[in-house]
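Read the figures in this text as sums done on the coordinates, not as results from a lab. Here the structure is a predicted model, which means the values were calculated and not measured. Cβ atoms are built from the backbone, for glycine too; each structure is taken alone.
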Structure P
Amino acid sequence: MKLTSKERVKYAMNLQRPDRVPLMCQFSIGSMMHQLRPNPVEFWYDKNVFADGLIKLCKMFKFDGILVSLHGHSDKWKRDLIKYELIEEESYRLTYPDRTEVHSHTDLPLVSFKQKKVQKSVENINIELDIPSEINYIPVSQNLYFDLDKEALFDIFDILHAKVGDSVSVHGEITSPFDYFLDLLGYENGLIALIMEPEKSKSIIDKFAHGIRDLAVKMCDKQIDAIKISSPFAGMGFISTEQYIEFVLPYESEIIEAIRAKGVHVYIHTCGSINDRLELMRESKTSGLECLDPIPVGNVDLEDAFDRIGNDLFIKGNIDSINTLLNADDIKAEADVKLIIETGKTKGKGFILSTACSIAPLVTKERLLMLSQMVDKYGQY
């Protein structure tokens, strides 16, 4: 029986066998820019342009789902704008009283503040005043924040559903409270605070967790199939298993419980090395895990991961975007992907073929088209 893309992904997330292995990779902003060549300012800030781009990419590469990595698009960026100028071909500089933003097809927008941001110490954080009860931004990367318009918080999901209906699986995204904590304090100060002020740190993370949980619950009321929790700093490269248990697991578990209570699947996205905490991540009651970066980017062996957690969780991954898709020759790239498909088919109850982390910005169109060709050839159950 031939399934729709939406049904195919749902089967996998339900730990059921679909007609073939579902394909759904996460695009980096750089990879979207590389493939679409849109006006980069409009693509970043305009919900209609962004939605159209997501749909075009999904169709172009025959993916079974769309991840909405940005939501709550706001017109706030137009306020206080002093200058909007083309600085070189297809690159724009936006000048504000306090900062400049450079938007290009290279990667994420680059933001420079006129005055360096002063990171607060954990002792000086006023939890009631410094941490919003209602989450109103996404901490995308250092100095780069995506403001959330609460009047248009989930408009993009309505736009997408009007255009794709129930043909593909649509996933939302939220950010882990631990990520907000590190952004607030700065990475170095934040990691030191875990050791020096653990109770205050937990109180801060807890406040963020409540706001993120409320945001996620509201997102569940849209026509989505799953929510991804972006938790990039929860791997072995940043914190120990003991710190994971203390500062990440309880708070992500709280959010996951609320999402699952709404009947929506949820999966955790943690980059890098997580081999020592697969079972701990399962304790969160998540539906699935994403990334599972292989060596050398991470340290997870896919077959071993299925043996350990595959009866309980779906796995979305684990193609190495750099060493397989970007840098390998065709023979190695195809061999790597074939092995991952065959491992997922034979070892897992639920498997979605995906890059481990985001698609690297310069991966070619031809190499991405190879993925759908490979699942058609080798991914049939």
Structure Q
Amino acid sequence: MAVKEKKVELIELFYDLIFVYAISRLTSLISEPINGGIDPNALFVYIITSFVILQAWLYFTNYVNRYGEWKWYEYMIACINMIAVIYMANTISTNWVLMYLPFNISMLIMLLTVLSLYLFHVYREKTLQCAAGNSVTILSVVCFIYILALIAIYLNLSSIVIWMDVVAVLVGAFLPFFLKGNFDKSIISFPHLAERFELLTIITFGEAIVGMTHFFDISQFNFIPIIIFFIIISMFGSYVVQIHNLMNHHREERSLRLMFSHYFIVISINLVTVALELIHSGEISHWIVSVMMIVSLIVFYLSIMVNSEYYFESVDLSRKNIFSMVSISFLGILVILMFINNLYGFLIGVLIITGGNLAILVSIHQKFLNENIRNY
């Protein structure tokens, strides 16, 4: 069976830019240290709201991937969705009590726009016993949870609202596993979906570079900003080699692994950016920054590597490669912890992890290219 091909339209890139703006705005929740540390509640809200926003992005992206034809009503509904995203991004505040009402209203509007698109498709097919019907069921349940959250806000039960948002994320993430009986994988364009995730991640890396520009002070030249640049570019290189070069995009898959791994990829990139911003503030415990950086890098590399399932058949990810990646990461972590109070030592430790893993992935890719040349 031929793999479904689909072109990524320019409006989809525009859509991604708005969502990356919303996600980057979330870093304001944890980028300002409090008494030399990070408020655990703010970090929790940051992680949950990141998942919520990314899930909202995925709902619309999945619709476009499966059924989008960019008719006039799809453009109109996409614009309503984007307006809600911008309002939602501007509601982000360190004071969750002030944030939860407009945030949850915006989320509900975004989800209702996607639900309406799926309902149009169900109406055309005249049955709920299809993949679009599955999506209608999932989105209806998630929207109902957000309605309950708004009722809880009205009843002054604000303490449970964040937990209702957690439930909404979990339902949206796991309900598809229980509704796969009516799902036809052929409606998914894996190449289109992979490209959308690549674009979202590349824009996130771009935001990371923008967030690092304050290190580049020509009046106080040193090598710190250069090391930071190479940290970000080597993470980017690792992502590109793993997701773009080693993965076979020409396939028919439901793509759940690709979807869920990118939640963690985007969040971990943002947390690396936050860690570097906290270093620049000079008002944070070095231990906190070190732990945040180490955990973020581990999550990033684990998240990109779980997509090894999508490799070309001739790609050889050996045990030696895996051992090398673990060893180089462990070495970098040791350097970070040994030089925890020295910024250069800390950054060199991070660069060992990012640059070392990039070198290993490049060697795997080079071996793959050489093998293809021989076979050709």
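Assorted remarks:
- Answer label among P, Q for the case where mean count of other Cβ atoms within 10 Å over residues 288-295, calculated from the coordinates, equals 18.9: Q
- Read-out FRET efficiency 1/(1 + (r/R0)^6) of positions 64 and 136 (r between Cβ atoms, R0 = 25 Å, to 0.05), computed value 0.20, structure in P, Q: P
- Which entry (P, Q) yields the derived value -12500 for helix-only ellipticity at 222 nm (-39500 (n - 2.57) for each DSSP H run of 4 or more, over all residues; to 500): P
- In this comparison of P, Q, the computed figure 0.85 for FRET efficiency 1/(1 + (r/R0)^6) of positions 8 and 328 (r between Cβ atoms, R0 = 35 Å, to 0.05) is attributed to P.
- Comparing Cα Rg over 2.2 N^0.38 Å across structures P, Q, the highest value is found for Q.
- Look at distance in nm of label points 7 Å out along Cα→Cβ at positions 16 and 336 for each of P, Q: the largest one is in P.
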